[in-house]
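Taken together, the values in this text are just the output of simple stated rules run on the coordinates, not laboratory data. Keep in mind the model is a prediction, meaning the values are calculated, not measured. Cβ atoms are built from the backbone, for glycine too; each structure is taken alone.
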Structure 1
Amino acid sequence: MKVYFAPNTRAVRTVWLLEEIGLTYELERFALGQKEMRGPDYLHINPNGRVPTLVDGDVTLSESTAIAQYLGARYAPDLTPGPEDAHFAQYLQWLHYAEGMIMPPVNNYVVETILLPPERRTPEIATRAMKLINRTLGAAEAHMAGRAFLAGDFTVADTITGHAVIMCRRMGAAFDGLPNLSAYADRLESRPAFQAAEAV
């Protein structure tokens, strides 16, 4: 099993889940923006030239949530509630919440504050993106009242939306009014598998 990876990207989610499951993997490490990510060799594997990409035998996947669903279904049923589980619907909701709600404004914020050169940035877009980030986090804050994890016990969903929550806190979202999410992020960051993923 091979993971194409760059630090501080969604690829951390994939490595985190592999560490939680205890699977052995080979890491192909890039620096974000490295020219080899747009080179013909990698574009043959992932035509978008982005990370993560997971190669498991004859299976190649390059969407972080799809990778998580695949790994959970194939290798970690204990982290993947099925239809008979009381938390199944919650699991699906929060598995997809990161990419459906949190990450679109995060992407806009990162482009306007980090990726674009200063002379091309639009502060109004960044401000609006942060407002949307805080709104999406508010819904997660309400959900986490009285809960340790998103859907019962720790699941694959926590490696996706939980990772998005952690990244939002690190980029300066308004966590002062989010005690449930603050405790949740602390809980996730203390997990040995998360720490191992951050250290690769």
Structure 2
Amino acid sequence: MVICFFGDSLTLGTGDAACLGWAGRICVQALSRGRALTCYNLGARRHSSADILARWREESGRRALPGAATRLVFSFGVADAVDRDGRRNLPAADTAANARELLGQALEGHEVLFVGPPPVASGPLTARIRELNRELGTVCAQLGVGYFDMFGRLVSSGAYLADVAANDGIHPTGAGYAEMAAQVADWPAWRSWVEV
């Protein structure tokens, strides 16, 4: 099985000295249990849902292996919600529309999961992420895509939010990514892909 992770810097694992992020950690765990996987972390710094919509098909196609299923995990939203040049990078309605288009395309030939965006240290940005989390969850429910509510799991986690605040206010360090990974690793939808 090939699993491609698409997202922004929080998918990439920016801030993690081990360069694993949450995606790398859940793949290491699956591999350690004997699951045969090829994992690609295709997160990119500052990539919005529009950027991911433009690139996911070509990038996943180049990584397909004959005889192996290619499954896709998407995780974005924070780069959409941040301020760029004094204004929001993308309106919430645009993020939702991009997600609907992207996931609709992806479902034509792949199994797909979505990991929602986490909270950050900034109150105003966290409020925008909360809104996007609801929008993205609704889109996924309508399309039948498994949605993991990372925001809901971490918004009350003092340890996670302290880790983010002590770093750059948006990205955790390895400790925060380990907490994210532990949450996703217990998700039944993910376990159904990777359990031997």
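Before moving on, here are some points about what is shown:
- For 9, 34, 37, 18, 3, 0 (P(r) over Cα pairs in 10 Å bins from 0, in percent, calculated) the corresponding structure among 1, 2: 1
- Structures 1, 2 were shown, and mean projected area of the Cα convex hull in nm², for residues 132-179 alone at 3.2 was computed from 1.
- Which entry (1, 2) yields the derived value 46, 19, 19 for Cα extents along the principal axes in Å, for residues 100-171 alone: 1
- Comparison of 1, 2 by distance in nm of label points 7 Å out along Cα→Cβ at positions 76 and 116 - largest value held by: 1
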